[in-house]
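Structures follow.
No value in this document is a laboratory result; all are computed from the given coordinates. Note that this is a predicted model, so its numbers are computed, not measured. Cβ atoms are built from the backbone, for glycine too; each structure is taken alone.
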Structure 1
């Protein structure tokens, strides 16, 4: 069996080249994603020959498509064997359309593919987020103009000097959205804590907006590769019309012009979040698929 381990900050040095060279634009191709969400999704890594292997879900109920290497199909066979030795059905998650086609070409009829729409990433042209040009962004431009007229606001990059202000915004946001006890101890709250605690080590970047000196919104992200930037978090307090549009626009305009695309992650099937992400008119909906063995799928249904 493979020896999967939780990624450490020290692992970033060898994992990052694998992730960048994969050309994957998905959120899971960023080291920060794997690190800050590792306790929520049990994300683990294993270095095997010339591949990087990822597993998630405790204990290891799902794999990712092998990253790197000259023959990924050898690694796929070994992952199938690993699942058998662990005694659970083989499953891969987060496989893109290209990966689906590769698997079907190499193993015709062997796998079953199921689209995970809720886990598919929204990817935007950076120039669209910066310029907000054309009729489709008319509403966004109006919100931004109203924000600029209504508030005495300022923007600043996130540094060690204002990380605590981001924590303050996060606490106030969760108090206004159902309470902090569960949010802070699980999932997003846990991931955000790791991001803020290891901001520099993970080479994250972000922006903070203040209104009359009060911190009210922030965004945090990292580079996936020289072509694509990933936004991990975007939080804004209620009561300020156009605040989300402003933090999105300001960070993109000040920092992301050198990237062709911005990945704003998935909507998790949340209706309001899906509507908000669609309102920015993604250039790409990066579809992700779950992959199972046809023989095991038949066994379950029989």
Structure 2
């Protein structure tokens, strides 16, 4: 019995130790990534201030001028427009699936959502080139009196919005499923219609969760690379409208990283672009996690 007791105690200690090590690695990893990116990009700070790097419009690496403002604005343009397209679609789709549809419909739609989420981004990019780009240049742009080849902020936003719909929709479906059924029954019992119950009870209850889902979607969309790179035009400029080309931060890294490793300042500039992406994504993830914690309390 004593031997069995010690064996069990030893196994518990070993299990506790490796689980603690695994959790510690998961917690420490983001900090290690941030420190590594800062170290690799620190060469830029010798000749440039943080304000110059973030807000300068001049991108002339041969002259040592690394202004990231056009790339930041390109990322913001594409991501914000993609969210404006995808967020309403996801909210209404989630409401339809969870409040109006029968259970068997949910069993059908879940695999479809998973399939959309699993399609490689390059496939979305090819679809964008073959369908979205010509549609913008031949149909949408002439309506607004604009001339464009189709490779534009709008093309990148449309492709990106389709890519992030499965991600946001899955979160919203789970959020609406967690709302107690008693709230719906109580609202209906006092004479409220189905739509009034959804509008004034369910949606109001789910607001923190909806905001969190959209925030996670924004963080996910901000770092998407390949599909956006293929259709956005990749011109270093601050877009004035959605029909102009842009150059998001992920596209800058993907287009230049391999061939620019031998140039120290350019390499540092690409690492700084990665650091900007890292900080933005971490900030939004932390902010949305706080909203989820608040949502769980209520």
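Please state which of the structures 1, 2 yields 1.2 when distance in nm of label points 7 Å out along Cα→Cβ at positions 117 and 213 is computed from it.
Working: 1: 4.9; 2: 1.2.
Value 1.2 for distance in nm of label points 7 Å out along Cα→Cβ at positions 117 and 213 corresponds to 2 out of 1, 2.
To test your reading of the models, identify which of 1, 2 gives 1.33 for Cα Rg over 2.2 N^0.38 Å, for residues 37-84 alone when calculated. Walk me through the intermediate numbers first.
Working: 1: 1.11; 2: 1.33.
This value belongs to structure 2.
Using distance in nm of label points 7 Å out along Cα→Cβ at positions 77 and 109 for the comparison, can you identify which of 1, 2 gives the largest number? Mind dumping the intermediate values first?
Values: 1: 2.0; 2: 3.4.
Result for distance in nm of label points 7 Å out along Cα→Cβ at positions 77 and 109 over 1, 2: largest is 2.
For which of the structures 1, 2 does the calculation of helix-only ellipticity at 222 nm (-39500 (n - 2.57) for each DSSP H run of 4 or more, over all residues; to 500) return -23000? All intermediate terms of the calculation are to be shown ahead of the outcome.
Values: 1: -12000; 2: -23000.
Computing helix-only ellipticity at 222 nm (-39500 (n - 2.57) for each DSSP H run of 4 or more, over all residues; to 500) on every structure in 1, 2 gives -23000 only for 2.
Consider the structures 1, 2: one of them gives 219 for volume of the Cα convex hull per residue in Å³ as calculated from the coordinates. Say which. Write down the numbers at each step before the final one.
On the way: 1: 143; 2: 219.
Value 219 for volume of the Cα convex hull per residue in Å³ corresponds to 2 out of 1, 2.
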